[in-house]
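What follows is a set of structures to go through.
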Structure 1
Amino acid sequence: MAQAARPMTDKRIPTREELVDRARAMKPAVRARARAARDAATLPAETIREFKDAGFFRILQPKRWGGYEMDPQVFFDVQIAVAEGDMSSAWVLGVVAAHQFQIGLFDERAQDDVWGKDDTVLIASSYQPVGKVERVEGGLQLSGRWGFSSGCEHCDWVFLGAIVPPPPGQSGPPDMRTFLLPRKDYEIVRDWDVFGLQATGSHGIVVNKAFVPEYRTHKSADGFHGTNPGLAVNDGPLYRLPWAQLFVRVISTGSIGAAQAALDTYYELAARRVSTNTGKSAKMDPIALNTAARAQATIDEIKALLFRNFDVMMDTVRAGRQIPYADRVRYRYESAQVARRCAAVADDLMLMLGGWAIYNSSPLVQWWLDLNAARAHVASDPNLIGSSLGALCLGQDVHETFV
């Protein structure tokens, strides 16, 4: 029997402005730690502790478990601000904080397993459906190896993806699920060796025949249809959002802050740069000026679209209505474009700074590397969802489920 949720020790929930101010205040610290974090292939414990102390992991956490249960727009404001200091820090913050949302969709017993004794516990993930699942007495048995588990070394539990076979003698569509496992049931393999987002520490996870009770799994179909068992206890509007809409945005939103940081860096460098080819100051070069204008307009547009979409979605679920399927596909497509468009901003800025930009000592190069690494995430490939959006626009039937 699940225990009663623990009350918040601090009853006061900070305002959106207070949380964003805390994030902005952290930018110098996360930036100062960035090089050592990249070398270590993980964020320092101090950064995670400061995120906890600031309440960032509570923004999307259910109130009944000590969370703030605020709108996603609040979290995105915070994530963008952190990304302006260091994109790896914002990436881990986004991924792990999204899990504080997803565990709220699980059966109440799973929530109690994670937070029953400590509501600051964090969860890592790798949703690749690569696990091998067997049905056993009382639940399921999971084995396999997963990659890309961002921030895993700072977490006590993990979400892992796998497809559950139908019961013996039955057939049916694939049953994609997220499995919840405690730290004792998996091994972390330090295999993260990449050119960008190095400090996310997105190492591998290995599981060997771990028992997982049914209640510690979350069906993808429930996330799509809004039939999550957690709604029995977490019935606020936040948890009526489609799970996919939140997940893809915590993946893409850090790119917005990183692109802004790259542009701010460009402003500083261009202010004193003279072209070796033309002898002109960048401040007097119309190509350089137009590059800056185009970059700022792109960032502002992407950011405005993010907040517009979630304003509409939150208004819809608060009114007790379903978000139209066509809108969900479109929102997913718009999210998938973010990393590529932000990386293109950094590409243009790099070209405008000439040969000096390619040195490892260049203050712009790490933003460029991180943004290009972010494009590799499956949620940041617009081609995977674009054909479905186009088909909808042309009146065809579409069967996307992760929207």
Structure 2
Amino acid sequence: MNHRKNHKNGDELSILGFGCMRFPTKRNNIDEARAEAMIVSAIEQGVNYFDTAYIYHMGKSESFLGKVLSKGYRNKIKLATKMPHYLVKTEADLEKILNKQLERLQTDFIDYYLIHMLPDIGVWEKLKALNIEKWIEDKKKSGQIINIGFSFHGLKDQFIKLVDVYPWEFCQIQYNYLDENNQAGVEGLKYAASKGLPVIVMEPLRGGKIVNNLPKEVNDIWHSAQPKRSIADWALRWVWNHPEVTVVLSGMSTEEQVEENIRIASEVQHNQFTEYDLALFTKAKEILNKDIKVNCTGCGYCIPCPAGVDIPTCFSIYNEKYTLKSKRSFINYIQNTGAVTKNPAYASLCKKCGKCETHCPQNIPIREKLSDVSKEMEGAFFKPVVKIGKKLMNR
């Protein structure tokens, strides 16, 4: 396993970090036996950075990870989790939430603590009004927080302002070859690194969107490329090719993903790509950007929706219709948003409350896009077909 040094504190961090948002599941719960085996295998093979959050797996990720790490693994890894600022209404909430996280994780301290999805200076000013700077100082003195940082989904200018507004010790951004110039982007990456900040990268595969179910033209690019590599291999190497990146998080949900990612992380170095390699990504990006309708990664931060809409699924199938030219998109939409699901979850259920948009890391105008989905995917026959499907399922 290759490592890159955190020059702020000397930590030697594995360049592959285990993202704990996409553990394998069974009956809508974490498949604990499989997930524990994957975590232990990763640690034994040198992965030493684990990233979770208060809300992952509907609040169960921290507790499960804490249970696994308590079996003799806590001192072998660097643990990262996140303060959900959107749940902080009073100064007392800061203490309450951190204490809850320490209890869940069965630990006395967090190695890398992030303000989760800090979007702009305005939100930081609200947190300052709750004395968060003094609170952080106290927690660092007590040893409960070792390093303080923030994760970011927003506009580049706000990211640069946030980097400069506080003496952060690290930061976390979304970065992949499709998002080279989106959100913080390459400019934000280089700026943070120039300030001495270790940069943790999330969504290197955009929730699998730049690996799975790709158009034939994109698959052809990777299948004919030399040397022979999987599509995930190429995409991960693109991120690690940047020397400014310290750790790349992967939300691994299968044993095969763990093994493949560890193999790649044991081989790759920065600045290894040739002009030929980089040209492949340019071609793939041009094709993928041409037809996509909604830049959704499927992270699920927007749900649960008060009206019951399965927002990520609606967007995924809508995009599938255009990017994959899928003839089954209408059937998939019916099956996944009403006919087979326990409760209806289609786009036209949206009540326009806007709650989802306050949590969306991609700043997607979700209400507007759901209206587009409804117009495209829910014709005159949609609800009658859903109703018939429900009756057949009940029988």
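Observations on the model:
- Computing mean count of other Cβ atoms within 10 Å over residues 66-73 across structures 1, 2 gives 21.1 for structure 1.
- Of the structures 1, 2, the one that 21.7, 77 was derived from, the read-out being Rg and Dmax of the Cα atoms in Å: 1
- Structure from which 141 was derived, volume of the Cα convex hull per residue in Å³, for residues 90-225 alone, options 1, 2: 2
- Answer label among 1, 2 for the case where FRET efficiency 1/(1 + (r/R0)^6) of positions 82 and 162 (r between Cβ atoms, R0 = 30 Å, to 0.05), calculated from the coordinates, equals 1.00: 2
- Here distance in nm of label points 7 Å out along Cα→Cβ at positions 26 and 354 is compared for structures 1, 2. The highest value is that of 2.
- At a computed 19.2 (mean count of other Cβ atoms within 10 Å over residues 74-81), which of 1, 2: 2
A short reminder: the numbers here are calculations on the coordinates, not readings from a lab. Note that the coordinates shown come from a computational prediction; the quantities given were computed from them, not determined experimentally. Cβ atoms are built from the backbone, for glycine too; each structure is taken alone.
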